[in-house]
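Next come the structures, one after another.
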Structure P
Amino acid sequence: MNPAKISPVQIARRGLMLVISSPSGAGKSTIARTLLATDKHIGLSVSVTTRQRRPSEVEGVHYLFKSVREFERLRDSDALLEWAEVHGNFYGTPREPVELAMAEGRDMLFDIDWQGAQQLQEKMSADVVSIFVLPPTMTELQSRLHRRAEDSEEVIQTRLANSRAEIAHWREYDYVIVNDDLDTAFDAVQSIVKAERLRRDRRHGMFDFVRELLEETPSL
């Protein structure tokens with residue numbers, strides 16, 4: 001006789017804030033896109049910005065576009081988890097949708113730099129899982145920037161110069177991955193996510209599960 005099939009145990013948990021940072025060209029965005037496409041439990045945090053919307057961008061999908069006054073009101077009322085000024089424009093992460101998603105057990109992905117990661121750690125350190133992606137060599141990083149064919153030589157050199165300052169913050173992250181092979185790097189990120197989801201302090205439903213487990217009396 002076949003043993004009774006046991007249904008998968010579903011244990012409620014709090015979502016996590018997955019932060020992935022890297023210097024430009026190290027593979028952060030590619031890893032993030034692949035993770036979003038393959039894991040239905042992860043959503044992308046949509047930032048607010050005062051930058052003008054580009055023709056290809058969709059409100060609420062790429063960004064939430066705000067005036068400077070609207071942004072300042074959000075910032076000053078502590079409605080943003082993190083914010084920064086980049087090239088004269090403001091960018092920030094709205095607090096409410098992130099906290100709502102995590103309370104429902106959904107994970108949120110943040111494709112942000114080390115400054116944004118620092119602010120998230122300061123405000124919600126228990127929820128943050130941070131990963132820094134390094135290139136195998138600076139020569140390879142330069143080659144990847146050229147292969148993208150998106151920037152002028154001047155911009156590429158600026159990005160390379162900035163990358164050294166960004167890499168200096170690698171010690172501030174929970175995990176560090178060297179992206180010498182994209183598939184291997186992505187597998188490492190997936191392993192980190194799986195392990196962090198199993199942490200005891202994220203799985204608040206475990207209390208009820210263990211209590212019911214101990215109260216159970218097997219029938220003979």
Structure Q
Amino acid sequence: MHRSKFLVASNEEVQIFVAKCGPIGNNVGFIENAKCHEAVLVDAPFGTFEASKSMLLPGTKVVAILFTHGHWDHVGDGHVFKNLGVQTYAHGLDKLLIEHPELVTMVVGSDMSLIPCKIDVEVKDNDIININGWLEIFCRWVPGHAAGDLAFYIKSLGCVFTGDTLFNGNIGRSDFPGGNELLLISGIRKKLLTLPQDTTVIPGHGKFTTILKEKNNPYLNGGPPA
């Protein structure tokens with residue numbers, strides 16, 4: 001299948017492709033600059049390394065991985081890229097889960113076999129990550145699904161990667177350790193719904209949506225539908 005089918009947004013220099021990887025169909029962002037042959041990944045579940053061979057142009061080097069959070073289904077292939085020298089980014093509150101994945105079993109009850117992935121850069125709320133002068137990523141800390149949930153806003157391309165915080169007509173579950181439903185809803189309202197209305201929302205799973213549509217999300221307006 002041609003990679004153009006996975007194209008979500010583009011400008012003169014940068015393109016965003018999104019493919020589903022891993023056993024529960026995570027949306028993985030492949031942000032590529034074809035001119036300088038570099039790419040950034042948003043999350044790296046199992047299967048991401050193999051998918052990168054077809055999603056990225058030959059000769060393209062992955063230079064960074066941005067982890068939305070440290071749950072097992074978002075980090076499975078992180079160590080593969082880290083071993084190739086890729087720079088890794090995550091919130092400090094989820095760094096421990098990614099570097100010590102044996103803790104994931106206690107957090108989410110998974111028996112998946114995970115290999116540790118060292119985090120190079122601890123991301124804070126409102127940080128701006130600059131990738132070699134060609135990409136700016138605006139970071140928003142939106143805890144409530146996990147303690148270290150991050151959303152990554154690509155202003156230049158009108159997209160936001162929301163991880164497992166905001167979905168199409170839904171929000172992330174908050175019953176894991178570190179979860180807090182009220183904190184999650186508050187963070188979504190303050191830090192995501194305030195983005196431009198035409199921003200494309202790329203959640204960690206499922207269909208894409210827009211900020212405008214999610215302003216009517218029933219889970220953010222009095223609770224889930226009856």
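Each value in this text was obtained by applying a stated rule to the coordinates, not by laboratory testing. Computed from a predicted model, the values in this text were never measured in an experiment. Cβ atoms are built from the backbone, for glycine too; each structure is taken alone.
Each of the structures P, Q was assessed by distance in nm of label points 7 Å out along Cα→Cβ at positions 14 and 158; the largest value belongs to P.
If percent of Cα pairs over 25 Å apart comes out at 49 when worked out from the coordinates, which of P, Q was used?
Matching structure: P.
With helix-only ellipticity at 222 nm (-39500 (n - 2.57) for each DSSP H run of 4 or more, over all residues; to 500) coming out at -13000, pick the structure among P, Q it was computed from. Source structure for this number: P. Using the calculated result 16.4 for mean count of other Cβ atoms within 10 Å over residues 30-37, pick out the matching structure from P, Q. It was calculated from structure P. Among candidates P, Q, the computation of relative contact order in percent (Cα under 8 Å, 6 or more apart) that gave 32 used structure P. When mean count of other Cβ atoms within 10 Å over residues 62-69 is calculated for each of structures P, Q, structure Q comes out greatest.
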